[in-house]
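Below you'll find a set of structures to go through.
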Structure P
Amino acid sequence: IAVNKVLLNQLLGLEITPVFCALTHDSNGTLLNTNADTIASELALNLASSYKTELYYCFDKLGVMESLDDPDSLISQINPESLEVMKKNKVVSEGMIPKLDNCMHALKHNVDKIFIGNHNLLKPEFETFTTIHKG
């Protein structure tokens with residue numbers, strides 16, 4: 001995925017908030033349905049060279065769960081080492097692995113912190129979500 005950092009920085013400099021979708025295209029103009037988590041990660045890591053950057057992934061769960069059926073099984077903190085242990089022990093499901101791999105990729109490229117949870121994580125007083133950090 002290529003990000004036009006110059007254009008993105010110009011828009012932000014003009015106080016324009018860009019909105020992105022998961023549709024992209026190849027060099028021939030064929031539309032592609034790209035993983036939205038990958039797009040978010042690439043945007044964040046490209047902005048991290050110019051800004052303090054945090055990445056928020058919002059979906060229907062409170063965050064990364066040990067058991068999808070148990071709302072009390074929230075994993076509140078994940079770092080690269082704990083993620084490898086969770087993968088090895090099959091604590092995280094297959095569907096969550098690409099999202100978490102995108103998180104680790106963004107962390108390696110200077111995104112400060114990443115938050116995963118439902119829409120409530122955008123509220124300052126809400127504290128029930130998963131934080132991804134360097135360790």
Structure Q
Amino acid sequence: RLISPIFVHIGWEHFIFNSITLLGLGYQLEGLFGSRRFFLLYLLSGIMGNLFVLFFTPDVVGAGASTSLFGLFAAMALLRKFSRSPYLQVLGQRYMVLLGLNLVLGLFNPTISMAGHIGGAIGGCLVVIFLPPLV
């Protein structure tokens with residue numbers, strides 16, 4: 001219940017949307033963190049999100065990469081604190097808005113695991129703090 005939900009999706013639409021998001025965001029973050037750190041960021045964010053699901057909503061069965069993706073969103077938002085690059089400052093601010101907007105919109109959709117998304121975001125922040133980007 002901690003790792004497999006990251007890789008299981010409910011239908012093609014769910015899989016394609018998460019894949020496109022991962023492709024765009026993952027490309028940017030892998031360049032900043034390197035492959036190994038990016039993999040840890042992705043995996044540990046997903047595990048943290050699924051721990052939140054297990055702890056706060058134990059009757060819910062999670063599926064999808066969104067726990068990991070919210071960790072990536074949060075990591076990108078937090079990067080502005082670690083970088084002097086104006087580009088990363090602006091990008092981080094945009095991801096902060098995107099993260100907040102997604103969390104608010106998730107409140108109105110009962111099929112979205114808020115515990116998983118919040119846990120994934122917290123996991124992403126923790127990984128960035130303990131394994132800062134290479135750049």
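Only the coordinates and a few stated rules stand behind these numbers; no lab work does. Since the structure is predicted, the reported quantities are computational estimates derived from the model, not experimental observations. Cβ atoms are built from the backbone, for glycine too; each structure is taken alone.
Summary of computed values
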item: For Kirkwood radius over Cα pairs in Å computed as 14.6, the structure of P, Q it came from; result: Q
item: Label whose coordinates, when relative contact order in percent (Cα under 8 Å, 6 or more apart) is calculated, return 35 (choices P, Q); result: Q
item: Origin of the derived value 2.1 (distance in nm of label points 7 Å out along Cα→Cβ at positions 64 and 112; candidates P, Q); result: P
item: Which entry (P, Q) yields the derived value 2.6 for distance in nm of label points 7 Å out along Cα→Cβ at positions 40 and 96; result: Q
item: Answer label among P, Q for the case where helix-only ellipticity at 222 nm (-39500 (n - 2.57) for each DSSP H run of 4 or more, over all residues; to 500), calculated from the coordinates, equals -9500; result: P
item: At a computed -0.92, -1.01, -1.08 (log10 I(q)/I(0) by the Debye sum over Cα atoms at q = 0.19, 0.21, 0.23 Å⁻¹, for residues 8-71 alone), which of P, Q; result: P
item: Given 44, 23, 17 for Cα extents along the principal axes in Å, for residues 48-119 alone, calculated: source structure among P, Q; result: Q
item: Origin of the derived value 13.2 (mean count of other Cβ atoms within 10 Å over residues 56-63; candidates P, Q); result: Q
item: Test item: FRET efficiency 1/(1 + (r/R0)^6) of positions 16 and 104 (r between Cβ atoms, R0 = 30 Å, to 0.05) calculated as 0.50, pick one of P, Q; result: P
